[in-house]
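See the structures that follow.
Laboratory data are not the source of any read-out in this text; all were calculated from the coordinates shown. All values reported here derive from a predicted model rather than from experimental measurement.
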Structure 1
Amino acid sequence: MNAPLRPPVLANGRAYPWPKVPAIAICLDGCEPAYLDAAIAGGLMPTLARLRETGTDRLAHSVIPSFTNPNNLSIATGRQPIVHGICGNYLYDPETGEEVMMNDVRFLRAPTVFSQFYEAGARVAVVTAKDKLRALLGAGLRFDEGRAICFSSERSDSTTLGANGIDNAAAWLDRPVPEVYSADLSEFVFAAGAKLLQEWRPDVMYLTTTDYIQHKYAPGDAAAQDFYRMFDHYLAQLDAAGAAIVVTADHGMKPKHLPDGSPAVIYVQDHLDAQLGQDAARVILPITDPYVVHHGALGSFATAYLPAGADRAAVIASLQALPGMLLVVDRDEAVRRFELPADRIGDVVMISGENMTLGTSAHRHDLAALKEPLRSHGGLTEQEVPFIVNRRIDLPAAPILRNFDALFYACTAAV
């Protein structure tokens with residue numbers, strides 16, 4: 001006799017079906033759809049190729065800015081940044097004059113779907129590559145009842161039962177802590193997910209990686225092909241275990257360099273200094289995080305705080321006229337168009353084109369660590385991402401389908 005269906009879990013205005021089998025959302029950081037196409041064409045992803053044919057294969061849109069933190073938290077909450085409040089990796093507080101990382105739970109304005117499932121009695125597992133996301137993704141989880149696990153590859157050797165739901169995850173997985181700037185950091189996530197599914201059987205699980213490889217290598221490059229072959233190996237294990245799986249990404253990735261290989265950059269602070277006076281305006285690059293070696297804090301989204309009395313229309317017009325600039329809007333239009341929290345963006349929002357990035361001042365960016373031609377993200381041209389389900393379900397297509405629908409459709413496919 002079948003057990004009665006449990007009621008759906010209400011999270012941020014949406015009813016998530018209670019999964020009959022484990023529901024897994026996988027966020028492949030920086031996964032431009034072309035990476036999957038190239039790996040499948042090379043015969044390196046037989047599992048994903050099969051799932052595209054037998055399951056559901058779509059493209060979806062990420063939130064803007066197409067950066068890691070806003071999109072991971074949109075996936076985690078099922079809502080836009082205007083609801084959950086995380087609109088970048090980096091934040092400027094005009095009241096204090098401080099620029100801070102937006103990694104602290106105090107910046108999160110909506111509960112995660114994970115915490116809502118946990119409160120409903122579910123077993124929840126979250127594994128992230130970088131520790132910068134761990135606290136935000138684990139917000140609201142408690143680890144004293146044996147029903148929640150949340151840790152990062154980066155700090156996997158220091159996890160505790162009380163803080164993460166598991167003691168020394170690196171020892172548990174019998175793997176060393178990976179280098180932060182490596183594909184191994186992501187492989188650790190997949191290996192942990194496969195073992196958790198086998199041994200712990202969560203109701204809901206989220207696996208999210210790092211885009212180190214995607215920043216350095218184009219679709220079809222050997223290192224990129226190796227990465228996606230590795231992912232397919234673990235995807236096969238998750239699929240064979242009977243889980244309902246959604247594979248998506250937080251953003252795409254585009255080449256953003258000049259023919260000689262040097263980064264293609266509009267230095268916005270220098271431009272505004274010339275127009276408004278030295279340091280009269282404040283340019284913020286929300287891509288900034290502790291891991292800038294592979295992108296030099298250069299992305300395709302920026303915001304600027306203007307001095308009192310500045311002619312906003314004139315500033316917008318001058319910025320829009322810069323070669324490589326795709327879109328410049330004021331705060332109100334950015335809030336309306338991109339559903340961003342008004343109190344966490346500047347007076348002006350800028351988005352550069354497919355092959356251009358935005359910087360502050362030339363002397364502020366240390367680009368010495370960029371060993372390959374720059375690849376980056378943040379703008380509209382990196383908004384299209386894969387959305388693949390290992391079961392046949394009825395899905396809309398982009399732009400209606402959003403990457404933050406991943407958990408909802410993973411749970412839907414698990415019923």
Structure 2
Amino acid sequence: MMDRRPLSTLSLAHPRASTLERAAVATALVDAHAAALSLQANIGGGAGVFVLITCLRVEIAGECTIDALTAATTALLGSLPEKMEARSDNEAIHHLLSVAAGLDSPIVGEPEVLGQFRRAVESARTAGTIGGAFEQLLSAAINTGRLVRSQLPESPHVSLARVAADHVAGSKSVAIFGAGAMANAVASALETAATHVTMYARRPEAVTVSVDAVDYINNAVVALAQADAVIAATSAKRDLFDEAEVLAAVADRKTSLIIVDLAMPPDFSLSVEVENIEYLGLDQVADLVRPIAVPESVDEFMRTASHDAEYRYINHQAAGPVIVGLLAEADRIAAEEADKAFLRSSTDTPEAVLHDLARKVARRLMHPTISYLSGHEKGTQAASLLAEAYELGE
């Protein structure tokens with residue numbers, strides 16, 4: 001019987017860690033796919049690894065001890081951030097379910113987080129960094145997230161993109177930097193606002209959302225001088241413009257400018273406050289969210305879901321090899337009996353052959369179990385468990 005793999009998680013998330021602290025780790029990891037493969041190699045032993053990177057959190061989960069996960073992450077990053085939180089076993093499982101459900105997000109139950117979690121699981125499955133009990137646990141987290149959302153009261157917010165759009169909705173002209181999922185969500189949120197929206201993208205011809213104008217991202221510096229508000233949401237790995245370029249662009253402005261930076265890492269890094277410039281990073285946008293109370297029924301549901309997920313995780317590891325062996329034995333027995341039935345098919349009716357085949361396969365498959373029940377010292381204990389499994393009653 002295989003030994004049970006422990007489960008551990010490392011988290012660096014808002015509000016414990018700042019945008020810059022999270023950005024440093026997210027940048028060092030490059031992307032979730034590559035990070036998971038590197039961590040898996042560092043841990044060794046075929047341990048499953050799952051990595052989730054969003055604008056507000058970095059989550060690393062592994063089928064290993066917390067010491068092994070910490071060592072592997074330290075080897076990848078060079079050092080472990082002080083504000084990274086470690087969790088093990090049932091606490092780690094509860095955390096993964098809570099993350100997927102959006103209960104650890106500023107916007108409680110945020111559907112965008114569940115979508116990001118689901119895509120990260122699909123990516124890990126494709127990359128081969130998860131499987132078996134671990135993959136089923138993460139799938140259970142997704143299902144739990146869907147169920148929790150249906151039990152939560154409606155939030156006044158939908159996503160951080162909506163919060164950002166609402167913050168600048170009174171501006172006459174808004175520039176959106178980027179054309180990815182976050183930028184598109186901002187554009188969609190501004191569709192009903194009496195605002196002129198220009199989107200700056202690397203490939204303007206590929207923009208599909210409804211905006212008033214589209215331009216190349218290289219021309220975006222013009223918006224800093226002319227637009228009333230800028231929402232930056234690119235996937236660039238460094239600043240779009242250095243501080244000198246930003247200061248030069250806004251030097252002759254006569255009106256105020258709002259810059260909302262939703263990018264991870266941030267698209268701007270201003271070391272000084274500039275008159276008439278209001279800058280909001282991800283943390284400041286998250287702080288605009290009005291919290292909602294989570295019903296006690298949801299807390300109770302999460303405790304039950306976490307308990308069930310933990311037992312399934314443990315049981316799958318213990319029972320998995322046995323189940324595989326049983327199915328293989330069933331296939332072998334069925335093939336042998338089918339060959340014998342084929343030889344009799346010329347003399348017996350098809351119904352009789354099929355009935356006899358099914359009976360013999362079932363009897364041969366159940367024979368070891370029946371022998372164990374009747375002859376082993378643990379037969380009485382096994383009988384109770386099997387009666388429960390087959391719902392045989394008393």
Structure 3
Amino acid sequence: MLALALPILFLHVDYQPGFTVHTGTASEHIVLSDLALLVVGATALVAGVRRGFAPLRAGLPIWIAGGIFLADVGAASIYPKLWASGYETSTHAVTAAKFAEYALLAVAVPLLLRTRRDVQLVVGALIAWSIAATVAGVAQIFGADILEAWTAGRRQPSFLGHHDFAALSGAALAICLVGIALRPVWRPRTAVLAAAGVSGMIGIVISASTADAAGLAIAAAALLLGARLRGWLDRRRALAIAAITAVVLGGVFVMRAGEINQFLRFVGIERAKVEQNGVQSYVQRTLLVYIGWRIFEDNPIGGAGWQASSEQRVYGPYLPAAHREFPGTPALAFPSPQHPWGVQNAYVQAMSDLGVVGLIAFLGLLATALAVAARAALRAPPAVAVTALVALVWLVVVMGVLSALGLVAGIPSDALLWLSLGFCVLAAGGRELVRA
């Protein structure tokens with residue numbers, strides 16, 4: 001069931017059938033991925049009743065950290081109403097519930113995946129879907145007018161959206177990199193690793209997400225260190241991993257060269273400074289981070305409220321200062337009722353929406369998961385360490401992607417985040433993974 005759900009979870013909401021449910025003053029659009037999550041959650045519950053809930057025990061630190069973070073998100077969708085009459089509690093409480101819904105994936109992974117064969121099935125499904133996404137992206141970049149493709153020759157969204165496409169591709173490439181690093185103790189089929197590597201590399205380059213590329217570079221460094229400490233890495237395989245990472249970074253740089261050049265001009269590194277004729281991605285993200293930071297400065301403890309940074313009453317007072325700080329930037333780059341945009345950086349949004357309390361809770365969850373995965377990667381038997389390293393690389397990759405995405409409910413990157421956390425728990429208690 002988890003393997004079957006992955007293609008649905010890694011599909012843009014615009015391509016999913018759905019219906020709207022009205023609850024009082026709020027309404028929620030239910031899509032296929034919501035139903036898939038509920039089915040996966042129900043299946044995990046049945047598996048737990050039949051086979052026991054013991055696999056969850058090893059993830060206690062992650063469950064505590066995740067519970068604190070999600071509780072803070074839930075509280076932040078309610079308490080702003082105490083001082084801000086314009087805050088739409090009913091609407092934001094629904095999105096907070098949908099954001100928390102994806103945590104079912106973290107619980108489902110250790111309950112459903114009990115052996116290596118189970119893990120291989122799910123990982124195989126992810127690789128297959130990455131191949132499909134990359135094929136769609138290649139068709140788009142060569143001019144196929146499908147799935148809201150961008151201009152031929154430019155970065156493409158496939159059927160996920162640029163950053164989510166990059167996240168899925170990064171997850172596939174991570175499997176290949178772990179396979180190369182752990183070749184002495186893990187020998188998956190060469191064709192599978194090659195498929196994961198090729199689709200992942202091409203997908204990241206086509207999506208051209210610099211945030212994902214940065215996360216991949218850090219993840220590759222962590223993988224090299226972990227494999228080296230276990231004594232499983234030689235110079236030849238280390239060079240292969242470094243070369244693959246360098247090729248991906250170079251490809252992304254080439255795809256985004258124009259925007260990088262515009263950003264360098266904006267910050268004054270390039271001498272020739274020209275007025276912008278269109279919205280430049282890096283300039284706009286810097287602008288939105290600036291607004292998010294200003295919101296945090298005025299709401300440092302508990303933030304302005306869950307998703308409040310997308311409301312005009314919250315970001316509106318900072319627009320005049322933003323126009324002064326970013327002169328010559330097109331009006332479309334600034335948030336407006338027609339284009340709320342949001343902060344588009346999960347860490348800054350955690351500050352602006354949830355305050356320092358929420359930021360600590362969010363970073364605490366990520367740090368706890370990294371520690372759990374790293375411990376298993378360095379101490380567990382090889383069959384378990386493989387899962388731990390895959391989880392570790394996935395988590396670092398998605399942390400990079402989140403620097404270009406906000407805390408948004410129901411997107412594929414959320415699915416990868418909670419899948420990564422589930423795999424961290426799986427590795428922490430993965431004694432059964434030594435079974436076929």
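Have a look at 1, 2, 3 and say which one yields -21500 for helix-only ellipticity at 222 nm (-39500 (n - 2.57) for each DSSP H run of 4 or more, over all residues; to 500), as calculated.
Label of the originating structure: 3.
With P(r) over Cα pairs in 10 Å bins from 0, in percent, for residues 111-358 alone coming out at 7, 24, 28, 25, 13, 3, pick the structure among 1, 2, 3 it was computed from.
Derived from the structure labelled 3.
So if we calculate relative contact order in percent (Cα under 8 Å, 6 or more apart) for every structure here (1, 2, 3), which label has the highest result?
Result for relative contact order in percent (Cα under 8 Å, 6 or more apart) over 1, 2, 3: largest is 1.
Where is percent of Cα pairs over 35 Å apart largest, in which of 1, 2, 3?
When percent of Cα pairs over 35 Å apart is computed for each of 1, 2, 3, structure 2 gives the biggest number.
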